[in-house]
Structure P
Amino acid sequence: MNGRSDSGRPGTRTALLIEHERPTPPGLIEDWLELRGMESEIVAIDDGQSPREPLSDYELIFSLGSEFPAYDDTIPWLATEMELLRTAMDERVPVFGVCFGGQLLARVLGGEVVRAAREEIGWLGVSSDDPALVGAGPWFQWHFDTFTVPAKATTIAASPVGPQAFAYERSFGVQFHPEVTPEIMERWVDSYRHELDETGVNPDRLLTETNRRVEESRERSFELFDGFYERVSTVTETEAR
């Protein structure tokens, strides 16, 4: 899987992966898609790339993480992605938002994204109302903002800082990073080291713990993606009402 496949061929199932900067790749999401027999099409929206149309040709859409705030309307591509997510939901294409992507999905649905009372960085537990869908973790967190769950959505998980997962019809948003791998963590520690220094987080401990949790985090993340695909993305219009 090359990440930018020439998809759209008859009989293929393709997931659209919206990437906001190169240090935030899809990681375990792409591994899971391959296991599920789906192709991946990565669109670097910050570089002006656009997905194929119609969006209904895609099996799933994943909106990935970003260093930018989901409430910053000066970001050149933010309005474009918000409109893309609205169109996807209108066309009933399942959307999975990760961290920034989850915040942006919440905003599109009428929620508010704000600066959190404190950051969450590290492998942290969450409380879940549906442990079969979102296990208690620990899940990897790296964020400074939070959001309010839209009135028409259902809260699935939370932490003391704010919501951690919600569902709306066929779409799903999480605050944590189920896609993270040791390789991604190395890139983040290198690219965003200033954020760790500012918050007093030890980068070596992050790398060590991420490597120690490789197998269990992969298993937990695949269970999360399976739950989204089998339970959330298949919701019918009648069930959504």
Structure Q
Amino acid sequence: MAKILRSTVDSRIRNGFEFQFSKYLSDSFNLIGKDFGQFVLFAFLSFLIACVSVITIIGPSVVYICTLNGFAVAADKIEKNEKVELNDFFKGYDKLGDKIVLALIYLGITIILYIPMLIMLFSIGYFSGTIDQNFQPAGFLFIIISYIVYYGGMLILHSSLIFSSYLIHFGDYSAGEAASKSFQLYKKNFWMTTIFVLVMGILAYLGIVFCIIGVFASFPVMGLAYYSLIKDSLLSGEYSEIEQIGGASL
């Protein structure tokens, strides 16, 4: 399996990396076309698992993280011309403990982002009954602003942590380290990464809007585009244990 070496990550943080938006999307369509059925099937199975895991609160986030990693595992095998089996996709659940912690980081930041919106909505509800009608347009404006701030914050959150699960899965990073390194990598291509995540999210959403089951095809396209980004910027080939130790010490 391909690896992410610490030396590679540190080099990208120092020197940056070229962001090739169109290549990531092109690679994504090429990869899904080579095993369309299994990618769609795994997306569907992941959806079912996420529905069941809702009772754990963080379950859907964990499933989301592991599903993206499962797409990457399968894509890595496809690029090596190896036969892919459905079980390969579930290898995205390896290192589950760190991925659960990463999901908790997502949840914690999401709650922090949501608190100002709750305060705003509570304040509007409280004051609207005691202030004249002129308050209503202002209250509506505050709601719009709070939603923009919240969803803008969520976009930044997902963009800044886009590398994190892959650093855990293909590297030797803990959840906290992965989140920190991901943010540092994100800063090197702030605008392009943010736009990339936004466009991929819209693409996945369109799969729901135009055809509910379409998301099972559009979601893998998004995941494989993420994989292409990780492959070009961080992934190294297969190494012996001695080479890996040497690379980690650089």
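Each reported figure results from applying straightforward, stated rules to the coordinates on display, with no laboratory input. It should be emphasised that the depicted structure is a prediction, and the values quoted were computed from it without experimental measurement. Cβ atoms are built from the backbone, for glycine too; each structure is taken alone.
Brief remarks follow.
- At a computed -0.34, -0.62 (log10 I(q)/I(0) by the Debye sum over Cα atoms at q = 0.09, 0.12 Å⁻¹), which of P, Q: P
- Relative contact order in percent (Cα under 8 Å, 6 or more apart) from the coordinates reads 18; which among P, Q: P
- Comparison of P, Q by distance in nm of label points 7 Å out along Cα→Cβ at positions 182 and 198 - largest value held by: P
- Structure from which -26000 was derived, helix-only ellipticity at 222 nm (-39500 (n - 2.57) for each DSSP H run of 4 or more, over all residues; to 500), options P, Q: Q
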